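Values quoted throughout were computed directly from the atomic coordinates according to the rules given, and no laboratory measurement underlies them. What you see is a predicted model, and the numbers here were worked out from it, not measured in a lab. Cβ atoms are built from the backbone, for glycine too; each structure is taken alone.
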Structure P
Amino acid sequence: MALKAAYILPHPPLAVPEIGRGEEAKIADTLEGYREVARRIAAHKPDTVVFISPHSAYYADWVYIASGDGASGSFGKFGVSRLGFKLHYDRALTEAIESEATKNCIPAGPVSKTPRELDHGVLVPLYFIDKELPTSTFRAVSIGGSGLPTRDLITFGNCLAYTFDESESRIVFVASGDLSHKLTKDGPYGFDPAGPLFDCAFGEVVQNGLPLRFNEIDPAICEDAAECGLSGFIMLAALLDETVRLTSTGFTSELLSHEGPFGVGYGVAAFERKDIQ
């Protein structure tokens, strides 16, 4: 019963005031969503926070799991190199996840003994989390998004559930991902009718409290909408579903915010254990 909660967070670098320089005010709901999730994570007092980011390392046939004792990263790519974070990895949990995935024939693990630098998919959520729960107070696991078939993503999410259930650590799960990148004509990627359709489907799945339906969103809509977080959302959904089966404990499902003024959809969602409300 180690999993305490799971969250979906977007990762626009301009949400960080040092980068946005005032533009972040246009996504006020998203910023409040970040702050609310950060408060909730801190309240859970996790020993380990598990991050999935599509920008960490994304392989078509592999689930990347960072190796080593930890990693650091900065916002240097976005003009603020002085601002960054360091994570200390939970090696025992990392190795347990890899072992469970291997047992279930899911190709997963590190690709090098040297871990990758933390990417903005992790750094942006960390900017807000760190204000409530300093990174020095918890360990982490870093996982990449994956192009594996949906059935394998679900199996990997189930592997996470088994591993977390056997752990004595208090664990919080964070799936980082933006929604459609094609919401407006004046956005950086232009407009496609699939953009609003994908974002609407995301909101309906969360509001209906049936996260496994992420895997039922039309693949053509997903591709045309240019989403970047769905594989992580599916892993999260499978994790929750299998945790319910293992523990007989349900999860609440809340859409804390959704907006897309820059042409990219940002959704913040929270899934909390009902037995610790």
Structure Q
Amino acid sequence: MSQLGKNIKRTINNLTVSYNDEGPDGTPVIIFIHGFPFTKAMWNKQAEALKGNYRVIAYDIRGFGDSDAGKDNFSIDLFVNDLLSLMDALKIEKAIVCGLSMGGYIALNAIENYPERFSALILSDTTCTVDSAEAKEKRMNAIESIKQTGLEKYADESIKKLFAPESFTTKEIEIAIAREMIVKTSEQSLFNTLHALADRKETCNKLPEINVPVLILVGKEDVITPPDAARFMHEKIKHSKLYIIGHAGHLSNMENPLEFNDHLKKFIESVKSV
């Protein structure tokens, strides 16, 4: 029997990782990987919607939430190794994996290198491309900005781009939750992760090789990884499904959880016997 509950701590590769593990044993496993600069708490509404029928795991990437940062240089490859190590520790041979933004980069890298470990893939508000020179410069500028003016201002500037305009009047609680996750993250973890994101490799060339069911979701008003990025991946991944979530920006799972969860449940139901 696995240990079930919220905020479970487990030491993996000399790293203390915090995760939630909810739902009945013996059911299909769905692992949620959060975006930058957030925590596993961003998936709370998805866990609530799914845990009655599935085993739902959401974990804090190293340096975020209640997971240690460790001493290694951050990279997408390192984050993938952490994911696989967590799966091994929990004796999960195969899982459905869902990643948003940075979580999507990790999921794509993982399925490219360890395809036998995943039965289906859900990509939300993410892209397969590398950072442009301009995007890399923005990440480095963000590091300087945090050093000079602090995390509070960085959080306020980030929030402006993360949510759809209408969310600022309809999703005030979600915005407050997202902002709190940002300001509670250590500056060093933010710096290390911004470097890792800027240095990541593209995964576009490997998309045609993905042969598990794939669901792609994106907020209609996502300006960070816009619907065109989702359409590009959809065209490259055979038999993938694409849905554009209305009334949502980059955090479509938090901004429109009803529509997001509806697509999620239908997809998982369709693949659970595959």
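For the reader, a short list of remarks on this structure follows.
- Taking mean count of other Cβ atoms within 10 Å over residues 94-101 as the criterion, the highest value among P, Q goes to Q.
- Structure responsible for 19, with relative contact order in percent (Cα under 8 Å, 6 or more apart) calculated and labels P, Q on offer: Q
- Which of P, Q leads on mean count of other Cβ atoms within 10 Å over residues 46-53, largest value: P
- For 20.5 (mean count of other Cβ atoms within 10 Å over residues 150-157, calculated) the corresponding structure among P, Q: P
- Which entry (P, Q) yields the derived value 19.2 for mean count of other Cβ atoms within 10 Å over residues 14-21: Q
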